[in-house]
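Before anything else, here is the set of structures, which you'll find just below.
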Structure 1
Amino acid sequence: MTEENAFLFVGMSMIAMCFAWGIRGLVIGGEKGALLPGAYIGILCVWYTGSEMLMANVFLFAAAGAMGFAFGAMEPYGQTMQMVLKHSPGIHRPLRGYLALAFKGSLWGGLGAGILGLSFSALSGEVYRWTDILIFCAQIPLAQEVGYRLFNTPYDPQKGIRPRICFSTDSREEWGRNLVVVTELILMMLIRRDAFGLILLLGGALSGAAGWILGIFLYDKEAHPLKNGRYLFGKLEKLGIISGWKIMEFTQGAVNGLGISLAFCVGWPLIADKFTDGAALWRILPDTLDRVLSWTACALIVLSIFLFIIPYRKNGNKITRAFGEVDMHVVEVTERPLYNVIPLALVLLGSTTMARIMCFFVIYYVLAQHDGLERFCDFKHLRLLRIGMILIGALILVGEILTGYTLWQTWLLYGIAYLAFDFVYNFRPKTVRQNRAKSRTFGRFVLSFGEIVTTHPFFLLLLAALLVFGAVHLR
């Protein structure tokens, strides 16, 4: 690749990750929301290689990146942030807070980038054996549970019982899950001498830590006046239209994108010769078996919605009542293998069918699931919205079965669809009428939307850059 392409790659990685982390914080948080930034960086890494063969199989790497970043998002960090922020006097311990966020950020970014790197090395067919992939993926749930038991228990906040190393007051910590998995990933890479995967993992870990540190620093500075009494963003802060939280997320995403893309530029020459256009990707699954396993995994993901709705039921039915009270933590632990472990194993073994399902249908599905069950719950016509989301999902699934989706269509889903869902939420008629009723002037009406006044124009600016890039390079 040319130097010009390298600069464009790094710049677009920062823009894409900035956009994706910001959208994740707005539209859908948690592990499922983290699928989006991972998919973005996977696509951009493949584009940077310039390999037509890799571009023809781009969804394999986008899916691996998506699932890699989803792992890290199981780490709660809200109360850890409070240790840094000055408006939390009871738990204000800045140094401990910065170190904790750097630690969590390094696990999150390192695991996401490491699994993306693993996908390149594995699909080259020259670094790992198929047994390595199956063993690594099969033991992930056990490794996560061991890590949780070792580092994040005992936990009973009502009795004041917390783990020895804890970065929250009454929030369940789960970083032990990622610590054990990333340790095993590093050991496997060392044993198989996967230098490329280690470089990408290191780049993700360092930039993940740096992104959190810089992001929370800016958040803290935005929320309080400087020594001269002024605010970092001046009048915008006093008007209440600046969000320190969004600044933190934008910063975190951009720095992580910078670190991973630079690491990819450094590591790519080590494996570039394995992906010449005359070569073929390593796959061990026959086409028929690939399709059967992939659509079975897709069915399990769809059926997992039953698990997810149990804690949200109101009156329920005979089946849901039989489960009694179900903690959301139990639901999340149960459904994680369905979204991550099984699909990841298939993708790393070269399943293009599973990769396409993850990159389009599942990334839509988790958005509809979250908004339909949680975010849109106070909408007047919630039932119609849910029916609409289900119908769209069904149409997407039919399209996936019949023809699949192009990279350009996928790129549009990631940008326009996710932002459109947020516009539906923030500019619904009820909100507009309420804000108009309490605003005497047009200016007051605009300001009544709060931080949206600044964050959404920034989102649109980032989206414009992504769409221009996609239209030129990915169509």
Structure 2
Amino acid sequence: MTTLRRIIATKVVDPLVWKGKRMPLAARLKEFRAGERDDPETLSRRQATRLADILAHTVQVIPFYGERLTGLTPESIEADPFGSLRHFPVLTRDDVRDHLNDLWTEMGLGTRRDHTSGSTGMPLDFYRDLPSTAAALATTQIALDWAGVERGERRVRFWGSPMDMAVERSRVRRAINLLHDRRVLDSYGMSDERKREYIDLINRRPPVAIEGYPSSVYEIVDYAEREGLALPKPRAIVVAGATLYDHMRQRFKEAFGAPVFNHYGNREQGYLAAECERHEGMHVMSETTVLEVVDGDGEPVEPGTVGDIVVTNLWNYTMPFIRYSTGDRGALATAPCGCGRVYPLLDRVVGRTGACFTRQDGTRMIPEFFIQLLAWEFGTRDVRKFQVVQEAVDHVVIHVVPQPGAEGFSPEARKGIETRMAEGMGAPTRVEFLIEEDIPASASGKYHYTVSKIADEAVRG
């Protein structure tokens, strides 16, 4: 039955869906799979050609860049694509928020307005097109290929974005997930009862791969070990969406008896880097992305040196993301991977997640709960920034930077936040709102939207 299901899903349904949506996913998959073993010179030429094309397009038709880069021409870009890239300013989330209408153009390529989940702060609107979506989905499957997981094999994913979970509950997505033998389980505020339910589920039908936020998988493992519950032995554990710490990797390997694959990406562009079977770092998805690690002036730093990660997407002509700041810090590896793939290695990503909060019963709440609560459930354009600080197990302070002339969260919103906070924390929680002029970044340069003053160092990394 499983084999028949996979054949129907991958050989019949997928091609029909992709064709109906004018999605060139099959072509991208074939192209990217063929290119990953190319020699460095071939990859560099291919990437330079794509980069030159999208940079020339950007300076010609995107107003935001046309006004700032008058000295760049299609001819000069073609002559030196990577050198020309350095002339582009680093694009920040504030730039996108403040200049959205000047950063995109209608190309007739199936434009869709999208938005980030808010995991790095206030949600951000942007535009994508079908070719860029196909390229992003192809890199997702490439990353699964490297983990030894084929399309249509049984997967269970612990996820929690309300935006994504709403999509997962739709009839169409439920049907697609059924055909692909894929389950997506809501990992927000998991009670012990729900954890046991999830563990029973994955034991009844053991998946080939378990996916999710590192913190969510960690909660499942922690509960199983405390309660003496068995866990399945999948082929791979695949984590994304937050920092994977070494102690988490080791605990996952011991609990599931499976290798752990770390993936890195964002909503705006998809997967940016992923581990292969050698686990020597994360390969940059060079078929879709030029990834740089830069200093505060936007200048590249040496491999091994931690800096700001900025990325250039090679496929989204509707809204080119050129030298886009991910908000993350990391370092490129100093040596190539032993697997033979020529894609550069991202050695590590640091500062990607806030602290897990500790409930009064000793369990932990993932940071995404608070970010989604403030950014989506009660999000308002009157709030410029926020930071949630756990001062004690029953005391949370929400620092708010309102937009000029605004009050931040309304009294009604504050009451709603207090109610949901108590639900999430599992007990009455004192919530304070403090209005601030600004909330500075940490000493590392990373802005933390959640901070726990009582979480242990192992959890906070």
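Every number in this text was worked out from the coordinates using simple rules, so none of it is lab data. Note that the structure is a prediction, hence the values are computed from the model and not measured. Cβ atoms are built from the backbone, for glycine too; each structure is taken alone.
Couple of notes before you dig in:
- Which of 1, 2 yields 1.00 [FRET efficiency 1/(1 + (r/R0)^6) of positions 214 and 358 (r between Cβ atoms, R0 = 35 Å, to 0.05), calculated]: 2
- Here helix-only ellipticity at 222 nm (-39500 (n - 2.57) for each DSSP H run of 4 or more, over all residues; to 500) was derived from just one of the structures 1, 2, and that gives -10000; the source is 2.
- Value 4.1, calculated as distance in nm of label points 7 Å out along Cα→Cβ at positions 134 and 262, assigned to which of 1, 2: 1
- Computed 14 for relative contact order in percent (Cα under 8 Å, 6 or more apart) - originating structure among 1, 2: 2
- Label whose coordinates, when distance in nm of label points 7 Å out along Cα→Cβ at positions 62 and 438 is calculated, return 4.1 (choices 1, 2): 1
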